[in-house]
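Visitor: Each in structure tokens, the structures are laid out below.
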Structure 1
Amino acid sequence: MSPHALPPIAGREAEILALVQQNEPLVLPETALDLAQIRSGFACALHMHQPTIPAGAQGELISHLQYMVEHPGEGDNHNAEAFAQCYRRLADLLPQLIAEGCNPRIMLDYSGNLLWGVEQMGRRDIVEALQQLACDPALQPHVEWLGTFWSHAVAPSTPIPDLKLQILAWQHHFEALFGPEALQRVKGFSPPEMALPNHPDTLYEFVKALRECGYRWLLVQEHSVENLDGSALGHEQRYIPNQLVARNTRGETVSITALIKTQGSDTKLVGQMQPYYEALGLNRVALGGTTIPALVSQIADGENGGVMMNEFPQAFIQAHRRIAAEAGGRTGTVAMNGTEYLELLEAAGVDAADFPRIQAVQQHRLWQQLDRPATPEAVRAAIAELQAHDPGFSMAGASWTNNLSWVEGYANVLEPMIGLSAAFHQRFDPLVAADPAVTRSEPYQRALLQLLLLETSCFRYWGQGTWTDYASEIHRRGVAQLEAAPGLSLPRA
């Protein structure tokens, strides 16, 4: 791939959507696990991401990983190659454990930025390792890929029309790299920054887009959701599937199964295999007239920090060897992946209707405040009333940390982002509606790329300065792409 080529992020929407809609069991025919023999389980996911930045030698778009390689003296950039090895090492660890008679599991969440970046860098070793993890039939019972947004966008503050664009862009790219059968197996979704919208319309459109794009379940942060009566999730409830219900300001509802990511986002939790040791202390839980294994679900950066770089491989190996030695890896406490767990439950007669119903945090207060049927105007008034009496009430969603806002102090990123999104849809939506083939055109894809990139969370994670400057430059390029299309004149931010 040329370093300046566009990534495969659009152009085959109808084919992709048709491809991902199958509902037959994917993991059940090949799993060696027997639900009746399992007391508890743990599901670990590794999140991998490097943002795309306009920081090449001539200002071209490159991976931050490439920037680290080219500027080893800055910060912790000397870790670039250690990071690169983290992106490929599961292709070594899993076959080793399988050869030893272990039954390992891992879920993988790679941003589109990162997938494009390693291609741009010509890192065939990483790409080939990922192809093995996605396509090797011998590894498929052990590896589950999770979908995500292509450009690591924060869902609560992403313009609603772009949520599905981000989801579809990732599906395009994954299918281009690993093929249609690999994409058909991707049924769980990992939202960047574990950010879950709680504004009714944003959450509704997010869940609706996930369902339309073939996803069966979503990983959510424990404190980002609540029961329908506003109470926090019960202790056992955190270890079973829940049903996330999204109701919009017009009273429409849609739902999706949610697995609960427990505790905070300390990388050491997965790095030291804490979910396994937590699961050892859990028992089966009553649900739907039967009992099911409790499941500890956890995700962490797969490369970031000394524990993940240095301690995770041996901790992963030791945990799976211990499981194999104690119970053959198939009874007692075992490793499971998310879709595997859900398909085993369904085969045992546990229906999604049996799962506890939950909603995004703060929504109970909102629906209580609403004193008339839901309309956009009534909900806006209820939100304003709640905020007037409680400055802590927020419809900005929740993420992996309550200590960081993705909105406050970032008007210089958010306002241009919202403006670019509106202009993009003003320009292209009528054209795409008239001829879906427009998404295959270079002007569409170049403008879409800048829009998706501008929504990357990193431009708001690292504070004002270099990273917000990157956002300004991407916005400038996005405006230029749209201005090059006839019939549209845009004000500059």
Structure 2
Amino acid sequence: MTFTDEDIAILKSSLAAHGQEHLLAHWEDLSSDQKDDLYRDIQSIDFTDHLKSFKRCMQKELSAPGKEDYLKPLPPDACESVFISNKINEKWTNRGLKEISEGKVALLLMAGGQGTRLGVPYPKGMYNVGLQSSKCLYQLQAERVRKQEQLAAEMYGSSKAIRWYIMTSEHTKKATVDYFKSNGWFGLSEENIIFFEQEMIPCLSLDGKVIMDSKFSIARAPGGNGDLYRSMGNEGVLQDMLKKGVRSVHCYCVDNILNKVPDPLFIGCCLDRQSDCGAKVVSKAYPTEAVGVICECNGTWKVVEYSEISKETANMVDSEGKLLFSQGNICNHYFTTSFLTKVIEGKESQLIHHVARKKIPTINSSGERVLPTEINGIKMEKFVFDVFQFSEKFTVLEVARNEEFSPLKNPPGAPKCSPQTCLEDLSNQHKRWIIRAGGTFKNEGLCEISPLVSCTGENLEDLVKDKFFSLPLHLEVTHKNGYHNGHTGTNGLHSKL
């Protein structure tokens, strides 16, 4: 690209109007290609909008104290629980399966995270926690999708495919798409897996200056999982959902190994209540557990971070001795497409970024890249649950922690949220399923049941009732479509003893 003196003068004038002249401080040192990169990088930024967002989120942070004054526990009429009635659970599950059979269900996966904290150079969804099958998080989820389609078809005679929308980031998209492709899309149809990319937004110094990552590039970071809505609009995801007749969207994060995806019970619950938005919660393990809490705030629904609630408030109880603020958010949500349309087309601009203060690599006055020893800037983030405030009929569904929540956050050896704790939680879940179905174990060890054998513990009686099993145990099936993981066994079932 050839730049004229007028082009550069216009660019300098625009930057000066926003106090960002420093972005061209090393212009004369750059090669032609580097100048081209920097020019395009700068031109891609809407400084008026970005700096307005910066001011709004900084003002919000300053006004945060006193938030507790208007926090209220969720009203009972917004809350449901899987612990109340097995009959109602079955009713909800059947309704959700009907929604799946009619092709009205989509999954929305937030998978933009890298495996940095886990110590691996690939997307977190590709991580294997140590299962006997060596299945990664993506594969477990893909097989759960296949099984729910099968269960819906068995109940209602046939089933349409579940659309699976996967939001990646600049750093994970290619690796994720290549991984799915090299693994035969894990037995799913390629046309029903839609990848899209969340936007990367510029990082800012504490006084609102755009941070440079190098002499010719701007430091950027993902805009948080709440950037989902803007990305859905910009990349045609919402339009595709509406075109395909999707009504119910189950949205979740990639790192929870116990994700039920899609969960017909959750979907059926929200449909039964005519909710436009819903969230799964688990009861807090203890008052000060480091988990966001869903509550009422100034007449709307909100997730309040644990750091925003004092110890006194966290310990408040009702007349029965139960915690007032106990609904721990597990980032597992339900949306109708009409609700998503309302958010994306009319409400998204009202969302205010959250401030994440970070040590952000930058360049010094000589143009050398340096790693700061102190916090020098912020990354602006939106959260997926920020849209709860726009719901007209909100539902919170309490679920069992040991059945639905075991996130992978920390590296091997960490005391919690590690590969080892995820492996143990999944193994313990599968052992409970077998015991509940009438099986017995002879010893201690790992247990793994393929989602293609049983997705939520269903239909295991014929396989395990009145039988004794030695651990480790691995129940797998033979795949008929050329995609296979594990050894081929008789009658389509493989039991690895």
Structure 3
Amino acid sequence: MKNNNIRKIVIVGGGTAGWMAAAALSRVLKNRFCDIQLVESETIGTVGVGEATIPQIQVFNHMLGLDEDEFVRETCGTFKLGIQFVDWGRKGDSYIHAFGEVGKDMEGIPFYHYWLKQHLRGGSQDIGEYTLTALAAQQGRFMRSIDAGNSPLSNITYAFHFDAGLYARYLRSYAEKRGVQRTEGKVIHTLLDDDSGFIRSLRLDDGHDIEGDLFIDCSGFRGLLISEALGVGYEDWRHWLPCDRAWAVPCEGDDAPLPYTRSTAHSAGWQWRIPLQHRIGNGHVFSSRFMDESAAQSILLNNLDGKPLAEPKLLRFTTGKRKQFWYKNCIALGLASGFMEPLESTSIHLVQSAIARLLSLFPDRNFAREDIDEYNRQTHFEMDRIRDFLILHYCATERDDSEFWNYCRTMDIPDSLAQKIDQFRANGRIVRANSELFNELSWMEVMLGQGIVPRSYHPLVDAMNEEQFSGRMREIQSVMQNSVAAMPSHREFIRRHCAIDC
């Protein structure tokens, strides 16, 4: 039987996406199945703002076999329990989209329905009072899960903040140790096969040609292969996600980094704050339709916690996605595949999930159309549902203090998002479709945080008698408070386990 396996994979572009792909492929293929070559140029900068993650990154780290303390130390990282949103629903509001469990489910009913009953009767105002990670974030505490039996401390969900440049360097070292060949150079021409239209080879600026069977485009917004060479179009989402610029700048931090990302809404966008061990990452995402670049830069620089450590860097982008992510023998990863602003820290996850999807549907040199179609179908679904979750933050607002917020509050939204909002508003129910990224608790936390309060709750909550209901609510709140009190500070945990040498 003829061996039709892939013989060589060529990755174009380094940065986070390129070296994530190289590291994962080198781990799985073990440099025996096929050759892996990554082409990048040190003269071409990377965006490098993907510094916050969501808990799924732990799956990727586990697959690579990384030591977590080493990983955090090498990337000057910190731990993340969620995202705090400030001034989004209304000016002066604040809530945390916390990771992990909320309260404790009872009688097969999600806990938040019991909280809704209490809230609608004039009880607690913040569901975060019953959420371990929200309470710990607010108090600056962190620890990993321990074997504590039936305790919230046995199941602590977290992610990371890290320096994107150091992360790429860390993964480069990992991949090169496992046989990935790195080539320095710029791609100046893509040679296609006359009959199939597949990519045959890449020509570098030194005249050298690099042949391959499978090409992975990690060239950023430019889309050197997927767009410029193969002509795959782009679907523009600026109608729903109108921000199209971002200023980014690091600033001095302190020795007590917060264990959460902060997103603060401004008059025409929002500002991120990502605490690392050696600095704070900051950025102002804004809409050029509603604010000019100089005003946006001033807002950022006037809202830093410390002295800027570099000149602000301006990024221009168009929110949206490729019309196809896998076309012929080319797969686009990272910014080459599309862009959604980093509001919920999904950029690195989208690279991770695309790599997992590639490995699941890994081709031979026949490049079966059925597998390509399935890859594209899954990717479209994932990106569309994340898009809806991001739009929720903008459309579910009462702010009317600027043209930007008036636009966001009144704009048309996708039917899929409208259905989710309407159902939650009616009775608190949320249906997670086909394993979409954000689960019911994430949707619930953001909708409540943005001011969408259901008119009712799950009717079976009333099957519990009043005495038992009140007792359990008090007990769960007490358990959460006692558990958080037993956790060390975030600073102390880092000092013990993964502090960098300063």
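Visitor: Where does the value -12500 come from, among 1, 2, 3, when helix-only ellipticity at 222 nm (-39500 (n - 2.57) for each DSSP H run of 4 or more, over all residues; to 500) is the thing being computed?
Guide: This value belongs to structure 1.
Visitor: If distance in nm of label points 7 Å out along Cα→Cβ at positions 42 and 58 is calculated from each of 1, 2, 3, which structure is the one that comes out at 3.7?
Guide: For distance in nm of label points 7 Å out along Cα→Cβ at positions 42 and 58, the value 3.7 is produced by structure 3.
Visitor: In terms of mean count of other Cβ atoms within 10 Å over residues 114-121, which of structures 1, 2, 3 is highest?
Guide: Across 1, 2, 3, mean count of other Cβ atoms within 10 Å over residues 114-121 peaks for 1.
Coordinate-derived values only; no laboratory data. This structure is a prediction, so every number in the text was calculated from the model and none was measured. Cβ atoms are built from the backbone, for glycine too; each structure is taken alone.
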